[in-house]
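Please go over the structures that come below.
Derivation of every value follows stated rules applied to the coordinates shown; laboratory data play no part. Bear in mind the structure is a predicted one, so any value in this text is a computation, not a measurement. Cβ atoms are built from the backbone, for glycine too; each structure is taken alone.
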Structure I
Amino acid sequence: METPNLPAIRALPPAWNKGRIVGQKRPLKTKHVWAIRVRLELVGNHRDLALFNLAIDSKLRACDLVRMKVVDVMASGEIKERASVLQSKTRTPVRFEVSEGTRASLARWMREPLMVGCEYLWPGRFHERLRISTRQCARIVREWVASIGLEASAYGTHSMRRTKVTQI
């Protein structure tokens with residue numbers, strides 16, 4: 001009696017999320033927000049400070065945040081106290097208040113030579129890239145979180161969106 005040929009057993013590749021924290025990302029605590037702000041101010045990184053402050057104030061998704069244009073936050077040479085942005089996912093307008101500290105950091109960022117004649121608020125480094133990507137924004141957030149000694153995989157771009165809500 002012959003035995004039937006059995007299929008060969010193949011080793012499966014490891015899962016893409018093995019060892020990663022999956023699910024909802026944590027919001028930043030108030031002490032973490034201030035630690036990141038102080039570090040960015042000490043380093044003199046005006047773009048990242050303005051991006052961080054606006055992300056906290058606006059509660060926008062990263063895809064909407066990187067698509068913001070200069071005209072969204074500036075009118076007649078002054079930073080607006082309230083801004084409105086159309087969300088790309090829901091197609092609903094979102095109005096938010098821009099705090100005094102955020103207005104100051106945005107004004108400082110707008111004076112940078114890189115911003116002269118820019119259409120986007122967060123321009124890319126190369127001419128073919130008009131603005132930073134959502135992926136680049138995620139890398140920047142990871143750097144901020146790691147710089148204050150937190151586990152970078154536990155926080156993400158959505159942490160910025162949830163931070164102000166938990167503080168209120």
Structure II
Amino acid sequence: MGDPLAIFGYWLHLGAAVFWIGGIAFILLIAIPASKSVPGNDSGLIMGEIAGRFGPLANWCILLLIVTGILMTGLAARYSGVMHQDNNWTIVLLVKLALVSAMVGIHFFRGLVLGRMIARVESGAGKSSLQKLSLNLVKVNLALGSAILLLSGALSYLS
């Protein structure tokens with residue numbers, strides 16, 4: 001059946017991935033469209049509240065994904081080190097890690113840099129342009145997250 005600690009690690013890893021990527025999908029496909037039906041400035045307030053609650057939880061998921069990902073890689077029988085790219089499993093893992101790095105980078109860029117830039121801009125075209133960029137980066141992260149899930153399935157198949 002496997003080592004209970006390893007099973008728990010896989011469960012934590014999958015749960016964190018589901019929460020982070022599922023949260024992004026919820027925000028893009030449900031929360032944003034629903035908030036547009038709210039009159040006045042309340043739409044922005046609702047989305048600000050959602051983002052304020054989801055952001056810290058997403059950060060914890062990222063930390064959990066990194067820790068459990070390192071542990072699971074170390075436990076994987078097919079893993080022989082990143083310098084040994086002699087099998088498809090390692091190559092797929094490296095592609096997955098590159099996409100994860102991009103996704104994490106986008107997440108923290110939006111939260112630490114772009115969010116502050118948007119807050120500093122008073123209003124007008126500049127603010128609207130930055131908000132559109134932020135929304136597009138969320139869409140990119142959803143696409144990256146979906147690709148990462150596909151690669152995770154490939155890794156399971158190749159094991």
Query raised in the report: Can you tell which of I, II yields -26500 when helix-only ellipticity at 222 nm (-39500 (n - 2.57) for each DSSP H run of 4 or more, over all residues; to 500) is derived from it?
Result: II
Report summary line: If mean count of other Cβ atoms within 10 Å over residues 61-68 is calculated for I, II, the one returning 19.9 is structure I
Report task. Determine which structure produced the value 56, 30, 21 for Cα extents along the principal axes in Å, calculated from the coordinates; the candidates are I, II. Result -> II
Query raised in the report: The value 29 for relative contact order in percent (Cα under 8 Å, 6 or more apart) was derived from one model only; which of I, II is it?
Result: II
